[in-house]
Structure formats: C-alpha cells, structure tokens
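No value in this document is a laboratory result; all are computed from the given coordinates. Here the structure is a predicted model, which is why all the values come from computation and not from measurement. Cβ atoms are built from the backbone, for glycine too; each structure is taken alone.
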Structure P
Amino acid sequence: MSVELFYEDVEIPGLDPEFFVSWFEKVTLEEEKVLGDITIVFCSDDYLLDVNRRHLDHDYYTDIITFDYSEWPVVSGDLFVSSDRVADNAKGLEIEFKEELDRVVVHGLLHLCGYKDKSDEEELVMREKEDYYLGKR
C-alpha cells in the first residue's frame, strides 16, 4: 500500500503525503475496501488537457481524471489533478485552495471505491460522500 505524490509542471508547497495516506486509509476502511497503491499527479490545465485528449478522447479542461486499477477489495489507481482548475474552482466558490484540493482528491478516491457521478442521483450521492469524508480529515 502506498500513496505517492508527483508534480508535473506545477508546485504545490506544503502537501504532506502522510496526510493523504492516513485520510485514504480511513475512507477505504469505512467503504469496506483496502487501500492499495494510489498515485496523485498534480499538474497544470494544459498537462491534464493533453492527458484528457490522449487517453479519453475528450477536448476540455477538467479538475481531475481518475484511472482506476482497483481489483476488489483493493483500491488502486492514478489521480491526475489540475491545480489550475482547483484554484479557479476555489476562487469561484470563495473557499481556500486546500479545501477544494481535498474535495477533488477525495472525489477521485471515491471513483476508485466504485462511486459514479454521471446521473443526477449518482452526483448527489458523490457530493454527500465528499462532504462526509471532508469532515473525516
């Protein structure tokens, strides 16, 4: 089990990998899963747009792309997070960058736990789970 942080063309000072390990362990345990290997890649809008185009054939900006390698009950995958989108989201929502960053990262983890957000109902459940686990940090 590991949670590794990488930075591609951005810097986000002060992030503690151990925080993510501890928090992710709590989330996966409560979801009755086992924490496997998760990589979080923090990057720019342009970097993530390129990933979106090359791997998903999508031509738009997004705050996170999740690649799921989970094999029940082990949760594993890669989370690509645009710090540019996170900063813009935080500004628009009038919240701190770290608060929005945590929301986006736990959103990706919840995808790895099996949650979807394509329908209105799924999106509602996802938001409720995000809020719940933000309170468990």
Structure Q
Amino acid sequence: MNLQMATRYALFSLLELAAHPERPACAAEIARKFELSPHHLSKVLRILGREGLVEAARGVGGGYRFVANARRLTLLEIIEIFEPVGTLGASVHPPGDGTVEGQALERVMGEIDTITRATLASLTIETLLRSWVREP
C-alpha cells in the first residue's frame, strides 16, 4: 500500500508527538528528524490540529503536542483524513469490469480492501509506539 506524502508526514508527526506527549515539538524539529519538508509538514500539522489530534502553542517553548487518545486513534482514522483507503465505493469502472473475469477480479480486490481496512482499524498509535520501542 502506497501512502501519499501528506499521510506519511501525518503518521511520522503523530508518532513523534505521541511518544513524548508532555513535550511540545516544533515543526522544524520533526521535519529535521524525518527529513521532511518543513513547509509541507506545517500544512499537515494544521490539518491535524483542525481534526483535534494535535494542539499548537505559540511562543517560546511552544510547538505541537499530541492531544488525541493514543489507545483509540487508529491508522485508518489518520489515513482517511488525507486519502481514501481501498477502492470500496469507487465510481469509475475500468474496461473489462462487465466480464466474468472482471467481476471475479473486483470481488478479490474488494476482499483485499476489506482486509486492509480491518487491519488499519485494528492498529492504534499506542500499538505502533509499543512496536517502535521494542525494535532496536
């Protein structure tokens, strides 16, 4: 599964901020760590702020803080802020869809979408943080 850059920026930011919820981090700090564009990261952080996942504080000692519930916030919820997950409900029908083979392929792709959505819905920020800490 390929994720758009904004989605990746959001995931990196949320993981970094959730790992240290007591300490605000500025966009430049996060951008440096993950080698991201600070300009694009700032846009993503504003979106995450509007969604109620992070909070911004201005001035000395300011920055962004994670304010969501790491135990409940799933990867699916984060990804869907920036892009659709899977092809469920897609209105474009590629050539061949009307054939028996096309319909069989569509069923398989639908099953893959369902599994993908279920997997992403079962992974929380806390789950990722725990696996991150265990890895060397």
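Thinking only about mean count of other Cβ atoms within 10 Å over residues 96-103, which of P, Q has the largest value?
Working: P: 16.8; Q: 10.6.
Largest one: structure P.
When you work out relative contact order in percent (Cα under 8 Å, 6 or more apart) for each of the structures P, Q, which one comes out largest? The partial results should precede the final answer.
On the way: P: 22; Q: 27.
If we compare relative contact order in percent (Cα under 8 Å, 6 or more apart) over P, Q, the biggest value is for Q.
Quick check: 1.5 is what I get for distance in nm of label points 7 Å out along Cα→Cβ at positions 64 and 80, calculated from one of P, Q. Which structure matches? It would help to have the intermediate numbers written out before the result.
Working: P: 1.5; Q: 2.1.
Computing distance in nm of label points 7 Å out along Cα→Cβ at positions 64 and 80 on every structure in P, Q gives 1.5 only for P.
Tell me which structure, out of P, Q, gives -18000 once helix-only ellipticity at 222 nm (-39500 (n - 2.57) for each DSSP H run of 4 or more, over all residues; to 500) is calculated. Walk me through the numbers on the way to the answer.
On the way: P: -16000; Q: -18000.
So the calculation was done on Q.
Hey, FRET efficiency 1/(1 + (r/R0)^6) of positions 40 and 104 (r between Cβ atoms, R0 = 30 Å, to 0.05) derived from one of P, Q reads 0.15; which structure? Mind showing how you got there, number by number?
Values: P: 1.00; Q: 0.15.
Label of the source structure: Q.
One of P, Q was used to calculate P(r) over Cα pairs in 5 Å bins from 0, in percent, giving 2, 10, 20, 24, 23, 15, 6, 0; which?
P
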